Structure I
Amino acid sequence: MKVLVYSSFTFSYLNRARVLYSTLRRFHPDWELVALITDEPPAGFAFDPAAEPFDRVVWAQDLGIADFRKWLFRHDVVEVCTAVKGPFIHQACESADIVIYLDPDTALLAPLDPLVEMLGQDEILLTPHLVDPNTERTAILDNDLSASRTGIFNLGFVAIRTTGEGARFARWWNDRLLEFCYDDMPKGLFVDQRWCDHVPALFDRVKVVRDPGYNVASWNLSQRRVSIGKDGAVSVNGHPLRFWHFTKLGPTGDLMTKKYAGDNFEVYEIWNWYKRQVAAATDPAIPERYWAYGAYADGAPIDKAHRILWRDNPDLQAHFDDPFATGPASYRAWLAAEGRLSAKGGAA
């Protein structure tokens, strides 16, 4: 049985992805590991896929998305790295028996074999943000209401068997993410996650993985106690810790982790371990927050308002062949003529 695992990221997250794939390789050397990259290598960085801990790279522009550059321009970096997850999982159904997606800021601390066993019975696996109800008001405000806004399930993980309902899900997710993968909560959208609220109603053979050892993160630490045994094995509420989702690495992640870990000092040990791994995997040749598609051809940053205007106006999409272009008769020149650029080139 062939198991394929992929993650979607840009070069600014390559350090995190290296940690993820290294942990995957440690526990599952026989699985195929694929890097799905929506980016171009920065100048001065020599990217050698053969030297990386994944088996191969799939570039987003090679997924066969129609009018790729026009489609890409409609999204910011988070939206597009999420949107390409759908086309890839749909296409991967042709080459693997099981496909697993993991966010680049996750890391394994134990094997994921139980997931493969689950897919012997079920065909779609999802992990909810919360598997136990919060009782403290602060946790309800921070975590329960957040999940209500952003989605019941955290799509930093999804796994399917690539036949039957799993394949049907992959096609549906492909279609939804190609057209409706935006961070637009007033319209009921939060990239891919709000869509997957529908999955238990639309598909059969869906398993909600309620084991607390999967997808541990700051948003569920209020109800999960982490322990480290004398043998070094890590457990969560008595269950083996399978993978941790180190979301918002930095001050925000530190704040929320400290807020809900409290005196559970094992949590800080795991966070500090992860920070050391990411630091060791960081290449100084990659600028912080780098994204090749975050700027126009002349290097001016693209404001999100420019992207939203573009995606909401089919006439603009039809008129300008390449929205990233600059100079006369470009989309950016039109923005300037319409008074939609500030003095610095951003949105007015």
Structure II
Amino acid sequence: MDGFDYRPHVLRLTEGWQAARLDHLNELTGRQDPAVARAAVAELLQGVPELSDELHRLKKVEPGRALRAPAGSRSGTTVWSVFEDAVRGACFWYSHDGATTELTAKQVASEAFRDSKRWTPERETAFANLVGKSFTKAVKVTDVEILMRGPLRWHVGSVIADAHSTCPWIGLPAGGVELLGTVDRSDVRGVLVIENKDAFEQVCTKTEIYHRWLCVWGAGYASRPLVTFLSAFDHLPIAAWCDLDADGIGIINNLSVRLGREIYPVAMDVEWWAAGPHRRQTPSELERGRARAARLAIDGPVALRSLAAAIAPTGNGREQESQYREVLPILGHAVTKWEP
């Protein structure tokens, strides 16, 4: 067991991270030539006998068809950008003895995608389907440190890591916490996930919060290790305070979908977003924010759809750091109301 969450290789239509959304937008707006894109992937597949069936399916696609993954693909997706990257990753994996050599996830992404941060849940699952192994058995996923403060203790032999008494916070390996030693979370009343590190450090000074709730910072996005760590708290409420923008809503949506439960948003109201100040963004960043917010207004977390709808016309967002004066004084009351 490697400490990560093994899920069936059935691709979910979830909110991914920035790369997945930009690729999807490109497909919708026709910025890729279908014939050129399919020819490039077919050329890659030519030298990989383990994926000959994918090459056969790709060649059967009629010229002029929209850019989608070929019907029946083992990748399990219909989205071209996910299929293409999964194929690129699998071709690299097979060509570099992935079945017998320990390749890291970031190594595969850096070589195959030219971007070590490009993995998304969709790409991971499609890639795993093509290589016939769970993602964490096919590649090595480096454990990450999760920063936390609250009533949790980790016993490893004679050593005790106390997340409550350590000031200002303690960093623990997300996967290692569940693999080694024992975890005492009996006094935890709930978990509060904070998007930005500066905001996390501010919350860690609030005794009324960390005395009862475990405050967590997972590097600012819904990573696989963070999801694995949070899955152990299935009997407790999980809340999240994120930026008032499309990406902040997306983090909560991503966590909710992958954990299969409701994540309670804290201090993420339309009124506070409207009061600003709004973050300076480039035209392309605003365009991406508008597109993502429009989708989340339809199928995002119910409690945040009104905020997503308010963001959608402009793409504007407000950062957590500009909310300290309003939010920090009332944050303790805001989270404890969800305690069982």
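Any read-out appearing in this document is the output of simple, stated calculations on the displayed coordinates, not a laboratory observation. Because the structure is a prediction, the values reported are computed rather than measured. Cβ atoms are built from the backbone, for glycine too; each structure is taken alone.
With FRET efficiency 1/(1 + (r/R0)^6) of positions 103 and 199 (r between Cβ atoms, R0 = 35 Å, to 0.05) coming out at 1.00, pick the structure among I, II it was computed from. Source structure: I. Figure out for me which of the structures I, II the number 17.4 belongs to, where Kirkwood radius over Cα pairs in Å, for residues 127-286 alone was derived from the coordinates. Answer for the origin of the read-out: I. Can you tell which of I, II yields 21 when relative contact order in percent (Cα under 8 Å, 6 or more apart) is derived from it? The value was obtained from structure I. With distance in nm of label points 7 Å out along Cα→Cβ at positions 87 and 271 derived from the coordinates and found to be 5.3, which of I, II does the value describe? For distance in nm of label points 7 Å out along Cα→Cβ at positions 87 and 271, the value 5.3 is produced by structure II. Source structure of the calculated read-out (mean count of other Cβ atoms within 10 Å over residues 95-102, 21.4) within I, II: I. Source structure of the calculated read-out (helix-only ellipticity at 222 nm (-39500 (n - 2.57) for each DSSP H run of 4 or more, over all residues; to 500), -12000) within I, II: II. For the read-out P(r) over Cα pairs in 20 Å bins from 0, in percent, a value of 29, 58, 13, 0 was computed from one structure; give its label from I, II. Value 29, 58, 13, 0 for P(r) over Cα pairs in 20 Å bins from 0, in percent corresponds to I out of I, II.
Have a look at I, II and say which one yields 4.0 for distance in nm of label points 7 Å out along Cα→Cβ at positions 247 and 319, as calculated. This value belongs to structure I.
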